[in-house]
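So, here's a batch of structures to check.
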Structure 1
Amino acid sequence: MPANLPPQYHAAYQKYREAKTIEEKLSALKEMWAVMPKHKGTDKLQAEIKRKMAQLKEELEIQKKKRKGTGFAFPEKEGAGQATLVGPPNSGKSSLLKSLTNANPQIADYPFTTQMPKVGMMPYEDIQIQIIDLPPFTGDEVLWWQREIVRMGDLVLFLLDLSSDNLLEDFENIKNYFEGKNIFLVGKDEKKEEEFAGPARKKTVVIGNKADEKNAMKRFEILKEFLKEKFDLIEISCKNNTNLEPLKELIFKNLEIIRVYTKEPGKPPDLKDPLILPSGSRVIEAGEKLHKDFAKNLKYARIWGSVRFEGQRVPRDYVLKDKDIVEFHI
């Protein structure tokens, strides 16, 4: 039996995807539960929503204890996007977090130094992107919250050790573990996650660290031979700060977002605080981002950037490009 979910459900699901706090996620889940039809076709979805709500309520209690000095706190989403660092022990995730962001995690040459998620903000041009370093994955079972952070993130940064002869085996073990948990790592031209209860399809960038080590580039060529048709790959060295700027560009590209600036008629544009929208967003969606009621009265917009001439008048359904400037007219 088909689910036949109403538009209100999909709107609530979008709120869930954009939620930055546990309270906001719970509120969106409750709204999804309230508006969804209850019949045999939605049994699986009902069970999944109940499971998510139970997990988040448990986490909310743990977070309250954390504020009192103990427990684990789920990282709140910040910035233009959230990328999670996954990889085997000693791949250099903590070093990469430190190199890309303002974070100062514990770094050591022995495995499992990272026991809890570490968060930093990576500057990229005029925006900040959140990077979360997770405890290592090996292919064995991990705590539920470790998987959930990956599931809820916008992008996976899969870090591999180019000094190890086992890097392909490490990749397959961890990838297979995720697939066993209904989390699928996807790359070029593949569709990301769309449905709440279906498989989570997470856009992934594969990063080979320790490019300065002996025979590292030979191993990277082998890695590319197996993975380049599916994933974007890049070799880096945290030790020597090699290729970190190209990596930042790759992260932004794979987040599949655009920056849109706004201006009022007769005034200069606001270039300090862009709207962050999914690639392919239209003028009307930029208006809704500003205010849900604002878009109702929107007649047209003028665009500076991706149009044939500056200030060109465009309709509500015009597809925006990165760094477009929009002037709304109601």
Structure 2
Amino acid sequence: MAFLNRVLDPPSYGFIRGDRLYVPTSSEIFREFFTRLNILKSRKNWLPFFGWAIILCFAPFFFLSFFRYFSWPLFVLGFIYSMVILGTHGTIYLHRYSTHHAFTIRNRFWLFILRNLVVKLIPEETYVVSHHVHHYISEKPGDPYNVYGGWLYCFLADVNHQSIAKNFSREDYAKTAALVRHTGMGLNSYEQYQKWGSIAHPARTVFQFLSNWIFWFGAFYLMGGMPLAVTLFGWSAVWAVGVRTFNYDGHGGGKDKRKEGIDFNREDLSINQVWPGMVTGEWHNNHHLYPNGIRAGFLPYQWDYAWLFIRFYQWIGAVDSTRDYKDQFLAKYYEPYLKQKESAKAAVRKAQA
């Protein structure tokens, strides 16, 4: 997997200076951001541009949901759709399936259903390739959303740091494309990659996203008319923006916020946060311990809706195989911790006797 060190297109300020992470200034980050959004400068900028064009397209729905169609029931529905449903689907499809192969899908029909189960907002290529790099060199120079780079460094990473390299050999392009082949997205040939600078083709991508949006807007309209459709599309934009902030917070903002008896992974600063865990099953420290598992909620209070859905999908015959590491977690980390804690208490009682 050493090619993961060169799979991403470095920003103009570079990931590293000397042998250390280079932390760019805010002006450098913004300059890189707008340069990489410039499709007039290079058509190879189309995928970052598309990612933020989605947010701009959905933003009017958000404002309409407040200034024309607002009601408290719709507000609650929008909040739940954004925070719980979209967030959980992101955990299931983009995170556990597309990136980490935690489970396998029986056939393309069930994969199509899973891909389009919610409003589609993030291209697989943008998420998956860079997330492999994040796990490979987490919090080291080259990690596309390295927490030590700062909040803005992480927030704009999808444009500045997550695009694939533009100078692959045919062999390296094949390796990179293989990282997303199982997602069902159409893959560019090597010649198309040389033209567009991406694994995905812009025409296919736009068609897939538009088809998904038309279906879901129509479905929401039939369920609750224009107010419901506008509200759920508006709140989808909230998730699309909010997910870009997650990794910075999920790694403690660059500070060691790990807690004894809760965060057992000590290889990085990832932490188990209550809110992301409860609403999407993203117990991030647990995930970094066992990234390839179908669940990250290992303890009784760690709800995991994503895991429940995967089990449901398996029950109806859509999933062929899964990987679950709960037993390993309990045996290797949690049970020894409880024994050590009890031994410490016993020693204190003995000393006090």
Structure 3
Amino acid sequence: MSLPTSPHDALFRALVSNPARAGALLAEYLPKRVADLLDPGTPPEAVEGSFVDADAARTQCDALFRVKLKTGHQARIYVLLEHKSNVDADTPLQILKYMANIWLREIEGGIARDRLPPIIPLVFYHGQGKWTAARSVAEMIEAPVELAPFLREFAYLLHDLGEVAPLRLSRTPEVRAGLLALKVVHADAIPPEILDQITGGPVAGSEFERHIIRYIAERMNLTPPLLEASLRRTKPDRWEALMGTVAEAWIEQGRAEGIERGRTEGLAEGRTEGRTEGLAEGRTEGLAQGIATGQAGLLLRQLELRFGELPEAVRERVRGASASQLEAWAAAVLVAASLDEVLAARPGP
């Protein structure tokens, strides 16, 4: 299974890392005639490693499963998450290459060349545009009809999550929550009943619950009150702890934005000085300044979402605050009833 390079990848990997969730996903999204062949007494076994090219890892995440069939044979289910905004017309060729790499690894592992297991590629797409790529290599080949018997399809099964109704995503609450989060991540607004299915789906206290909450915090266009209201409805005994996870995610996101901005500003300042010491000094100073700026900007956005337009004096106070003070306010903004209550929060010892 590939290492996550984005929040989408991290959520996908968390979704399929559990054998029960992976089994439910495959049973529901494979064609019935294929799903009926799976041995119900043998859960899918995840195969370590990734087959996605390095240049495609930014927009693709994959997982390979070894499954046993009722016939006694083995098969491989190759699951690919595709989250490009624009559909890649080369997808069938990419998948064919990944399949070849899987078979070559099987041969290296000792499987005879004339005993290769069948591979069933399963593609999940949650980009913003409609899927338009060919579904097989055969569709990409221009050839007269007389050559058709010589062409193999090498088709993949596509599931465009944007076209699946929420309640039809899965009968398993955790699987439905994960797929639903991927489905609506690009939406400008998320209805409360949909958000409740996402926050209420994971088992309370599970690692997958934490993945879902962080994904919501990092990727979805939600205000703290909307998220808090949903958690109060679906996790009344845990909403405060989960909002703490949200605060952690937002603080980390602010730091990351600040680090990137600081790195850019520091390098620019160093180049302007034109000296090695200027470059080092500019990088260090710009990095520290950028971290603080990123945290302050993120906090200002949170305050505006909760309490509306801010007085300029408050803006200046936030921009001039220390990192520890910004973290204290970032935690307080999630539970405070008023702007004054947030600003009264002080850093811990």
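Among the shown structures 1, 2, 3, from which was the value 1.10 of Rg/Rh (Cα atoms, Kirkwood Rh), for residues 145-224 alone calculated?
Numbers: 1: 1.03; 2: 1.10; 3: 1.21.
Matching structure: 2.
Of the structures labelled 1, 2, 3, which one yields 28, 12, 10 when semi-axes √(5λ) of the Cα gyration tensor in Å, for residues 177-240 alone is computed from its coordinates? The partial results should precede the final answer.
Details: 1: 28, 12, 10; 2: 32, 11, 10; 3: 16, 13, 10.
Matching structure: 1.
None of the figures in this text is laboratory data; all of them are computed from the coordinates on show. None of the values given here were measured: they were computed from a predicted structure.
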